[in-house]
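These notes open a run of structures that come right after.
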Structure P
Amino acid sequence: MKTRQEAYDLLTKYNKDSSLINHALAVEAVMRYFAKQFGEDEEYWGNIGLVHDLDYELYPEEHCHKTKEIMEEEGIDEDIIKSVMSHGWNICTDIKPEHKMELVLYTIDELTGLVAATVYVRPSKSIMDLGVKSVKKKFKSSGFAAGVNREIISLGCELLDMDLDTVILWTIEGMKAVAEDLGLIGE
C-alpha cells in the first residue's frame, strides 16, 4: 500500500457503502492536512486515513481486528497495521496511539463526523463557510450527533497537546479539500 490508488483500491474492495467511503475520504483529507501542518508525509498519513475503517462494513462487531487479518493477508507492513488499529484504543483495541500520526487519527476520526453533521444542519449546507464556533457549539450539545464520542476527541487533543479550537479548525480545513466529493459544498 505505497500509493493512494492502492489504499483506495483496498478500501473499496471491502467497502461499498457510500457513507463509509465518504467518511474514509474525509479522514484521509484531514490526515493529509495535519501532515502538511506538521511537515510530515502527506501521502502516508492520508493512506492510513483512507483504510482506517477497512473492516467496518463487513465486520462491525470485529472492528480493527478483522482489519489486522485483512492487512496481514494483503502483505501490508506491520507499522501500518498498528497505526490503523490504534484508532480503536479503549473502544475495540488495547493498542494505544503513540506516534503523532496515530494520535491525529484517533482524535479526528470522530470529529470528522461531528463536522459533517454540523454542516448538514446549516442553512448553507456548506463547509466552506463553517466556523470553529459553530462546531464547538455542537460539540457541547451532547444530544447533537449523539454517536460522536466527545471524550475521545477531548482526550486526543490532550494527547496531541493541541487545543480543541485548533483541532476543529484543521479538521474543517482538511475536509474543505474534498467538500465536493463529500456533498458538503452547499446548495
Structure Q
Amino acid sequence: MPEVETKDGRRLEVKIDLDLHFLDPQTLRVRKAGDEMTLTVGDRSYLQVEARRAFPLTRKNQYITFFDMDEHEIGMLPDIRVLPIEKREIIEAELNARYFTARIRRVISCKEEFGLFRLDVDTDKGRREFHLRNLRDNVLRMQPNRIVLSDIHGNRFEIRDVSRLDARSLATIAKII
C-alpha cells in the first residue's frame, strides 16, 4: 500500500480504490416507495438510494452513480437511456430534484452588498432572488456562451446563451460574467 508523509514527518498508508462497479441495466430494478427510491441489484435491495451525476453539467444521462443511505457506493450506470422508460423516469425525477437548475431569461438587477452579489432574475421557474459569493468559484463559463451560476445555497442558475439576453440584462450582469 502506498505511503505519504505528513507535514510533521509521520508516514501514513493510503488506500486507493479505483475499482468502478458498473451496474447491469438488464438486472437493475428501480422503484419509488413514498419519497424514497429503492434499488435492487441482483438479489440485494437498497432503501433510500441517492442517484448522482458524475458529470452534472456535461453528461446528464451518463455515468450515474448510486449510493445507499450510509453513503456507500452501490455502483454506476454508464447511461440511463438504455433503461426502460418507467425505470428511467424514476431516476430522472431523482436527478432533477437533486440538480435543480433554473434557466435565467432576464436579469432585473445585480448589486454588490457586503462582499456578495445579489441578483434578481426572471427564470423559467419564475422570478428568483439569490446571492453569489466568490465569483471565481461560483460563475462557471462554458462554451460557447453558456454560464452556470451557483448561489450561496448550492442552487444552480443557468444562462444557456449570453448573447440571447436582452441588452438591459446583459448590461446589468456584465460585471460578474
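Every number in this text was worked out from the coordinates using simple rules, so none of it is lab data. Everything quoted here is computed from the prediction, not taken from an experiment. Cβ atoms are built from the backbone, for glycine too; each structure is taken alone.
Which of the displayed structures (P, Q) returns the greatest value of mean count of other Cβ atoms within 10 Å over residues 45-52 on calculation?
Structure P gives the largest value of mean count of other Cβ atoms within 10 Å over residues 45-52 among P, Q.
Comparing P, Q, where is FRET efficiency 1/(1 + (r/R0)^6) of positions 29 and 141 (r between Cβ atoms, R0 = 30 Å, to 0.05) highest?
The structure with the largest value is P.
Rank structures P, Q by FRET efficiency 1/(1 + (r/R0)^6) of positions 61 and 133 (r between Cβ atoms, R0 = 30 Å, to 0.05) and report only the one at the top, that is, the highest.
With respect to FRET efficiency 1/(1 + (r/R0)^6) of positions 61 and 133 (r between Cβ atoms, R0 = 30 Å, to 0.05), the highest-scoring structure among P, Q is Q.
Ranked by distance in nm of label points 7 Å out along Cα→Cβ at positions 21 and 37, which of P, Q sits at the highest value?
Once distance in nm of label points 7 Å out along Cα→Cβ at positions 21 and 37 is tallied for P, Q, the winner is P.
Please state which of the structures P, Q yields 3.1 when distance in nm of label points 7 Å out along Cα→Cβ at positions 101 and 165 is computed from it.
Computing distance in nm of label points 7 Å out along Cα→Cβ at positions 101 and 165 on every structure in P, Q gives 3.1 only for P.
Taking log10 I(q)/I(0) by the Debye sum over Cα atoms at q = 0.14, 0.17, 0.19 Å⁻¹ from the coordinates of each of P, Q, which one would give -0.89, -1.02, -1.11?
Clearly, the read-out refers to Q.
If Kirkwood radius over Cα pairs in Å, for residues 69-156 alone is computed to be 15.6, which of P, Q is the source?
Clearly, the read-out refers to Q.
Can you tell which of P, Q yields 13 when relative contact order in percent (Cα under 8 Å, 6 or more apart) is derived from it?
Q
From which structure (P, Q) was distance in nm of label points 7 Å out along Cα→Cβ at positions 53 and 77 calculated, if the value obtained is 2.5?
P
Of the structures labelled P, Q, one was used to calculate helix-only ellipticity at 222 nm (-39500 (n - 2.57) for each DSSP H run of 4 or more, over all residues; to 500), giving -4000. Name it.
Label of the source structure: Q.
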